[in-house]
Structure I
Amino acid sequence: MAGEFEEIRLRLEAVAEELAELSLSRLRDSIDAGGQELPVDERRLNRARRAVLKASHLLGEGDGF
């Protein structure tokens with residue numbers, strides 16, 4: 001059964017990577033603009049990335065429920 005989730009798990013990992021890249025891009029833009037604080041949505045992007053990674057991990061565990 002765990003193999004059924006592999007494609008979804010891989011897509012979730014790709015989404016997590018996209019979120020990480022977006023977060024880093026926002027941070028770079030803020031620094032380049034002379035910002036002294038984190039971008040407003042940086043925390044939200046990181047929370048979403050962690051949630052997606054958690055879902056990916058859960059799917060990778062198999063039928064341990």
Structure II
Amino acid sequence: MEDAEIQKLEAHLKRTFGNPHVAVKARKQKDSAEVEMKGEFIGVIYVDEDEDGSYMFEMAILAEDLE
């Protein structure tokens with residue numbers, strides 16, 4: 001992903017979650033970026049291949065995190 005895309009996605013997630021600690025960071029793979037909150041990895045954003053200009057956010061929630 002380009003830096004401009006990453007900045008737009010980060011701003012959107014900060015607004016959506018109401019949290020200034022969300023950060024979107026580039027990966028080696030050009031079709032995705034990592035999402036962190038306060039430095040902790042929380043998920044990955046992928047370019048949506050079916051919908052031009054759209055993205056998918058994938059976040060795993062582990063059983064140990066729910067305790």
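Quick notes on this structure:
- Entry that produces -25000 once helix-only ellipticity at 222 nm (-39500 (n - 2.57) for each DSSP H run of 4 or more, over all residues; to 500) is calculated, selected from I, II: I
- Here semi-axes √(5λ) of the Cα gyration tensor in Å was derived from just one of the structures I, II, and that gives 32, 10, 5; the source is I.
- If relative contact order in percent (Cα under 8 Å, 6 or more apart) is computed and equals 56, the structure in I, II: I
Every number in this text was worked out from the coordinates using simple rules, so none of it is lab data. Quick caveat, the model's predicted, so the values are computed rather than measured.
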